[in-house]
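What follows is a set of structures to go through.
We did not get these values from a lab; they are worked out from the coordinates using the rules stated. Remember, predicted model here, so these are calculated numbers, not experimental data. Cβ atoms are built from the backbone, for glycine too; each structure is taken alone.
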Structure 1
Amino acid sequence: MKEQEEKSQSTKDQQPDRLNSRHRALMRKLASGFKLQDAADELGYTLVRASVIVNSPLFKAELEKMQAAINAGFVEAEATKDRDDTRIALMASREKAAKTLDGALDDESASIRVSAAKDILDRTGYAKEDKLKAKILVEPSPALINVIDRIIRDKDANKNDTKPD
């Protein structure tokens with residue numbers, strides 16, 4: 001029994017007395033549905049350390065506040081969603097807009113047809129992928145330089161061996 005009390009006190013001593021940014025990152029991951037093991041792995045915590053943090057009264061209280069704020073945000077968004085006049089007007093016009101885009105595919109102008117096709121593909125998840133250009137500086141290691149030198153020497157040696165005397 002005393003061993004259990006000592007272990008419990010040791011665990012309490014390891015609990016944070018204030019929350020830092022990594023603790024809050026762990027909190028956000030848990031609030032967004034991560035399992036403790038996955039969140040701990042991603043943030044570089046051991047499962048034991050993450051468990052000690054998560055079970056601290058301070059962490060639990062802050063997590064509860066975060067979840068309450070998230071829930072309040074969802075409630076607010078749901079409550080105002082149907083009262084947003086702009087959204088209501090856009091929702092009413094979406095079918096007409098889709099038919100207009102579809103009709104533009106038959107336009108006489110090739111540029112309008114292409115533009116409509118691109119818009120339709122983009123809106124249905126087939127957007128053109130952006131190409132990324134990057135300049136990369138590679139600094140070869142001494143070992144790589146030695147390998148390259150050896151390959152060049154071997155090629156030169158093979159050329160000299162195949163030359164007629």
Structure 2
Amino acid sequence: MYFIIIRGPLGSGKTTISKKLSTILTAKYISIDNVLHKLDQVPPGAECIPAKNFIKAEKTLLPKIKEQLKKGKVVIIDACFYHKESIEFFLKNLPFQHYVFTLKAPIEVCIKRDKERTKTHGEDAAKAVHYLVSRFNYGTVIDVSKGGADKAVKETLKYLPKKK
């Protein structure tokens with residue numbers, strides 16, 4: 001079995017795409033953002049969440065993810081992943097086949113999408129996260145600026161094993 005990491009800036013469609021993929025693949029969906037908040041690892045007023053906070057959250061998830069993978073379940077992990085260390089932590093500690101996708105969209109698209117949410121993060125947060133995520137690509141890059149989530153899901157599926 002395998003796991004998928006979906007990374008990208010705020011407003012790039014990570015959650016929408018991850019949830020659509022999890023339905024298609026009957027996969028277990030995990031949001032690192034939810035775990036960070038649950039564990040109180042989001043420092044108030046900080047420009048970004050430190051890598052050690054991400055890794056602390058990821059450590060709590062390892063047993064659950066390993067259990068799902070051993071049962072033959074695909075796992076989809078969604079987060080901004082603006083620290084390489086947090087991606088590499090999963091790759092090092094989960095000895096399973098994996099796929100990493102970086103979602104790309106211009107900052108204007110991310111800001112617009114954030115404004116359309118029920119719970120917005122704001123333009124400053126969108127710009128900060130976009131800058132941090134855009135410092136590096138990891139895995140396969142998927143352009144999500146045109147065509148919406150369905151197009152991005154179809155593109156992503158091209159790189160994954162065919163469902164039996």
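Taking distance in nm of label points 7 Å out along Cα→Cβ at positions 121 and 137 as the measure, the highest value among 1, 2 is held by 1. Once relative contact order in percent (Cα under 8 Å, 6 or more apart) is calculated for all of 1, 2, which comes out largest? Going through 1, 2 one by one, relative contact order in percent (Cα under 8 Å, 6 or more apart) peaks for structure 2. Looking at volume of the Cα convex hull per residue in Å³ over structures 1, 2, structure 1 comes out largest.
Calculated for structures 1, 2, mean count of other Cβ atoms within 10 Å over residues 9-16 is largest in 2. Given a value of -24000 for helix-only ellipticity at 222 nm (-39500 (n - 2.57) for each DSSP H run of 4 or more, over all residues; to 500), calculated from one of 1, 2, which structure does it belong to? Comparing all candidates, it corresponds to 1. For FRET efficiency 1/(1 + (r/R0)^6) of positions 57 and 153 (r between Cβ atoms, R0 = 30 Å, to 0.05), the highest value in the series 1, 2 is held by structure 2.
Each of the structures 1, 2 was assessed by distance in nm of label points 7 Å out along Cα→Cβ at positions 25 and 145; the largest value belongs to 1.
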